[in-house]
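Nothing in this text is a laboratory measurement; each read-out follows from the coordinates by a stated rule. Because the structure is predicted, anything quoted here is derived from the model rather than measured. Cβ atoms are built from the backbone, for glycine too; each structure is taken alone.
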Structure I
């Protein structure tokens, strides 16, 4: 008699074939994912360009970051935030080098952006600072507008993730930009240990906010604010770095001859700090920002792409 229930018995060969097909499909699926994409899932990427021709270094760095048009779109409003706080010459290392500033402006113009705005709340009178720093020469013949914000140019904002800094008055053009480029110079700072990309936002806020940060926990306030204002691109001038007597200087200089490109501010600052033989533990706002989820502070998890020009 036949059984009322019938079961299909798979032979060992059938099982092996099915297992092989499943494994083959998995391998095929993995094969179509680019190697770079797999690496990017594990590591944050920064590009470090070494050389002496600053314009060529900027071009090389942007090429490795994916090209100018990855960041600068036609018709976009672009805001650049260099460090132009001090009445010091390019050779003294207190400000972002004007050749780097000009190279980024020219790259943005080539992408046919609508506006290029450069607001900076200087620590010294802007007329002389913009002249001596070379910033006026950098924008000459371009469409870029360099200015010190007036009280009406600031907007009060909430910093929802801030522990100490929960409100701030920020330059409106930085908040409203389609593309925001943070362009600090790497240098010593007496209060914040180092000026790097996150510390550079102190030139983005009004004087009342800036004084409050100094009084109420500077490192935490820098980290707090970095959860709010996030750059599209970071370009750190480490061509010459001020080792002491910052932020104004003059101070002792070292010459790494590097420009650092990144999208992760914590990763960029972590690498830049290493040029001073410092870790995030030595620069508390870097460590605090990492803890707040702003970015990666572990050099072992940062893919440093080096380019020689």
Structure II
């Protein structure tokens, strides 16, 4: 099988996927999202990358495509329909896509499907801040919708702080989440492949920080999903609801009540920390999932 992984990643993730693919006799290439171009004339529509034609690949994994996602989704939709190329984490290009997969739409789906999450208000400007905070008490979490890995997430104690964050990020972030702060001692990252949980790790923030991200200095320990089937069920349900074949689902548990809350779902999650702290081979599991997708008719 010839595999293309789209999206340059840090912490050796591409190399790990390549290593496990080669062990199983596959050829895996990693490219950046900006490598795409489409050659078109009246007779042809041919998606390419700098390394060659996309029609050469049996399977394409859209790990992280960033702000070039629409071109990638369209190219992969074409490849799937015309050449039968298997696409992992493809999103169909249609007029409802932005509505269905926006962060706010994810909240709507969670409400409709009984997923518990922290009380949240979505705002688009400073004008609504006072009214939006009517049912909240400080501190609150403010999250922008254009950054990842714990960036753009702040613990704030005043209305003025919220306004400053919005003013600073209003050009890049289309909306902002204000969320109640749930007392916790870290979060749980559940790694889901093919809508099934592979395993999970508990992430604990570094001293002085409230963010548990490994990339922000947090550290991890293995979390036993067999002893916590509710967490496993929530993570798998979130992946399915969001049509995310490979995902990291972040869940926190209220340290006083024991109630779990979904924080977010991450498409194209990094797995170096997950492998390190759980001892599970995420790269191998992903390649095995690719094999199962290729075997589909």
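Just checking, which of I, II has the largest value of FRET efficiency 1/(1 + (r/R0)^6) of positions 77 and 141 (r between Cβ atoms, R0 = 30 Å, to 0.05)?
Looking at the calculated values, the largest one is I.
Consider the structures I, II: one of them gives 22 for relative contact order in percent (Cα under 8 Å, 6 or more apart) as calculated from the coordinates. Say which.
The read-out comes from structure I.
If Kirkwood radius over Cα pairs in Å, for residues 197-260 alone is computed to be 12.9, which of I, II is the source?
II
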